[in-house]
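Presented below are the structures under discussion, each in the form of structure tokens.
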Structure 1
Amino acid sequence: MRTFDLIRDAVLPEFRERVAEYLIDYESVLGLGTADAQTVQAVANQLRGYLRGLNTTRVLGMADWEELDRRVVDTWL
């Protein structure tokens, strides 16, 4: 399953629509594979921060956050 699909599935149901709107921006850069390495690294780090925030506010569980963070690092960093 793709990383962005996993994120959408891991978020609590009542927050999925709002989170999906934010993910569009990240996915438009990281999902296309056409951005330069510096941009990809910057956006991937921003995505990691966003996921960390979702975990802090309990929109995303700790186990999900750890797995998703690992996937972002392994895929884009």
Structure 2
Amino acid sequence: MEIKLRYYGQLQEATGKSEEIISKHFSTIGQLNDYLMKSYPKLENHNYKIAQNNIIESYNNPLIGNRIDLLPPFSGG
């Protein structure tokens, strides 16, 4: 499976990238997150949500999308 990952805000600094494409299979969002934590140890210092096809997902949800966004905390007013 080819997955397009996009990183926003301070997550770009933690990974050194704004986006990338990886060709790996993950059953869940959590498995993808584990892979990212091993690949980019600086992510451990950041809070973020993972969105799959524009929907924020739980780590135990299946990974079925091919567009994944890592989103830092945000606030609104």
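Derivation of every value follows stated rules applied to the coordinates shown; laboratory data play no part. Model, not experiment: these values are computed from the prediction. Cβ atoms are built from the backbone, for glycine too; each structure is taken alone.
The table for this structure:
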| read-out | value |
| --- | --- |
| Structures 1, 2, by distance in nm of label points 7 Å out along Cα→Cβ at positions 49 and 65: label with the highest value | 1 |
| Structure responsible for -6000, with helix-only ellipticity at 222 nm (-39500 (n - 2.57) for each DSSP H run of 4 or more, over all residues; to 500) calculated and labels 1, 2 on offer | 2 |
| Of the structures 1, 2, the one that 34, 21, 21 was derived from, the read-out being Cα extents along the principal axes in Å | 1 |
